[in-house]
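No lab work stands behind these numbers, since they all come straight from the coordinates. Bear in mind the structure is a predicted one, so any value in this text is a computation, not a measurement. Cβ atoms are built from the backbone, for glycine too; each structure is taken alone.
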Structure P
Amino acid sequence: MRLLLRVLKGVLLTVIALVGGAIVWLALAPPELLRVGTGYAAKMVCSNHYLAGRDAEAVLALDVQAPGHPLLKLIHVSVDEERKLVTARMLGAFAAGRAVYREGLGCASVPDGNVDAALAFSAPAPALTTASDPAAPWPEGEAVSTTDGRIAALLADPALTGAGMRAVVVVKDGRILGEAYGEGFSATTPLLGWSMAKTVNAAILGRLVKDGKLGLDDAGLFPEWRDGAHAEIRLRDLMAMESGLEFNEDYGDVTDVTRMLYLEPDMAGFSLAKPALAQTGEKFNYSSGTSVLLSRIWMSRFGGPDEALAYPRLALFAPLGMTSAVMEADAAGTFVGSSYVYATARDWARFGLFLADDGVWKGERLLPEGFVAQMQMPTVASGGQYTQLQAWQVGPGGEADETFGLSPETYWLLGHDGQSVAILPSERLVVVRLGLTPSKLGYRPQALVKAVSDALK
């Protein structure tokens, strides 16, 4: 009996030691995968709470935990409304991830915990912050008086709009002919575009190209790139994702993209240090790090951070009447031009219409001649999938749009979890579809776009 008691005591002490060691390990040096998870949770909750006015716990449950990794279900969040700070912890105690809201810049992940440094940045609003007349017909205002019964019938079909749909807007000849919203969402709810931000970022850069402050053939883009292969990288190489830079875009683990977004306070600095593995133009490599570098490049053309941080609103959002649009910046004050633009579906539609009209808005050319054409021109190295200026030649799934009966002129803005804007320039047709639809569900918005196009012919 004494032997048994000694054995049991030994086992109990071993278990206590192991549990204690695990607790100390999780407290002092949590695995990076857990930190990515809590960083992601804090960022998603923060942005949706402060930009879209959604309940924090609902965002955690619906947007983070329901579609994500099982470990995410162990995360708890707390919201400090006074500091506008969201903290996420694994099991309520470990691997803390933080995100903080800044006026005009949305939320920033703060992986190093230096909230005060992140709060040093804010975006002063330009003089024009609202549409000229909200009662005016869209897109000048927000009034939508004419809907098309054919389009309404299509948007009522869940097989066409897809699981997890949150918003669909159909624009034809400059007017909204139909829109639909998922439960809990409306025409006034800002929604995350994910990688659709890349095309928005390209348009902002295009404004500076038009003003002669940037050229697509510019090289020697950073002081750190003075020597070797980096010195040969041109702005257009970055735009086409053909720079030759290393970047792992796999979201399944701790990779370059998840590290950049949730473990690095200075995302551009992280991407800037990546080695060149191929000659420019030789290899296509889809890279969110590249898009953040593009943000750093165009922001460097201003005299100071205040001018740069105000520029997206001043140069693009205000002229187009995109009053809801916010491009978020990281903790170091660089716009996350790869991933983080929030806007209502109607404002995403305004941007799509702007591109459908070749970068002209209300008769004023805002983008250089030929710039939008390059957004539609596929690159050879991408196998015809991606275009020269941060847009997509084919829709989700990688199949040619002609497979779905769509015109080959169709091009796209695409984003993670089912975000898309389809643009058919000759038809002046724009179809916005936003939602929470993981790729594993196999949803293809091409069928919706085709049905809409056919109905309006």
Structure Q
Amino acid sequence: MPARSVRGLLASLVLLLLISVPQAFTASAEIQSQPYIEYTDKSGLKLSVNRASISALKNPRFQWFVGGKSVAGGNKGTLKVKAKDRNKSIQLKIVAGDISVSSVVGTIGQVIVNVKPTAVYSDNTQNKVTAKPGRVSPASAKVVYQWYKGPIDIPNAKSVNYTAATSDQGFKIYVNARYSAKGFKEVASDSNELSIPMVKRNYVQVWEEEFNLPEGSYPDSTVWSPENGDGSKSAAGGGWGNRERQYYIPTLASTTSEGALVITATKEGASDYNCYYKGSCEWISSKYITKDKLGFKYGRIEARIKGPVGAGTWGAFWMLGADIDERPWPWCGEIDITELIGREPNTNYGYLHGLLSGGFGGRGTTVTMPNGFADEYHTYAIDWLPDQIDWYLDGVLFGSQPKIDRDWVFDHEFYLVINLAMGGNLGGSIDSNLQKSTMSFDWIRFSTINGLGEVIKG
């Protein structure tokens, strides 16, 4: 056979072998993680590679680096550094055949995080998450967790497990793990991010007050009770704690032929009553409550209301904690679904009052409407959840207040309050030309939210 033919045949055989025989380093190329470097004594000056982490490498060659520089003679799986090397960087590079891998860069004398913590979903809803600590050296290091939503730490979310709050929905969260060990400087590391899905809210109406009574009827006495007077006999004191100018009587809240309840504030007949400001009253009106007859806990509460007209008017649809006799305001809690004041005819207030707020000022939100709230009916609602309260106007969300543990007194039964006040801290000065004003309620309804919420009968 000619030499040229022999050479061609040999070349073909070599090519065939290269195609059909796996490369010697294929198994090493499948390595997914970095080699782990570990302290082997309590001084933090002796280090070693974790052999299990490099078990797939064949005939590995080592090189240690301290302070970014290769260590002379540092070509073993172990290394002893000097005390002066504390606070310098430490890293191990390994070569095995055509594969080169490196450990994480650690700091001598500091806890080494070989594998960062991870955050994983722990249920199918993706609302419960769990932190996995990763892998550190020394292995005895203690870990403390803190969950974050974006750059903001989530209050009191310091456990290995976390259940996402309503306010977390639609956001990405992660966990920060802080590792500490005796004799070593602590170190912190962030996990991966997890997206908390939005949960669709399904509403089921379970109670309603339609005020479908004969014209001129007072509110249903099985549900509503009048709260009368100027507040002098109440725990709040004269003016109901707000310097209000009206005296409440039961007969100024009655139904219309259209099935609405109208509360009227008027000067007419007010002088027949004496008020806390020592003299004849300036205004009379009505206030009704469901205390001891009907209460609510969580769910959607809404009403269709036409607001009052005139500077000094202060109409409200709100709630108070049912334990107010045992825990006076503001410890019982107050939820203002809407407050409509005549001196700001274009503004709707939604507020909470609790402990840290001192009651006054509170926490909440406002929304404005160019045409105001007195010319026609609007729907005011809250979604009351264990960890958040949301305010809606005509079905549109305009404000939210997430749970604040130290000032959250909204996890028990509350009762409804409807009233039209005059003047006071929020109502302000009353227009001297104003003689009468009205506030109308078309209906009030309560619905569960994804099965959450209850009506409590007294």
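Here are a few things to note about the model shown:
- When FRET efficiency 1/(1 + (r/R0)^6) of positions 208 and 248 (r between Cβ atoms, R0 = 25 Å, to 0.05) is computed for each of P, Q, the largest belongs to: Q
- Value 2.4, calculated as distance in nm of label points 7 Å out along Cα→Cβ at positions 352 and 408, assigned to which of P, Q: P
- Source structure of the calculated read-out (helix-only ellipticity at 222 nm (-39500 (n - 2.57) for each DSSP H run of 4 or more, over all residues; to 500), -9500) within P, Q: P.
- Of the structures P, Q, the one that 13 was derived from, the read-out being relative contact order in percent (Cα under 8 Å, 6 or more apart): Q
- Top of P, Q by volume of the Cα convex hull per residue in Å³, largest first: Q
- For Cα extents along the principal axes in Å, for residues 232-311 alone computed as 42, 33, 24, the structure of P, Q it came from: Q
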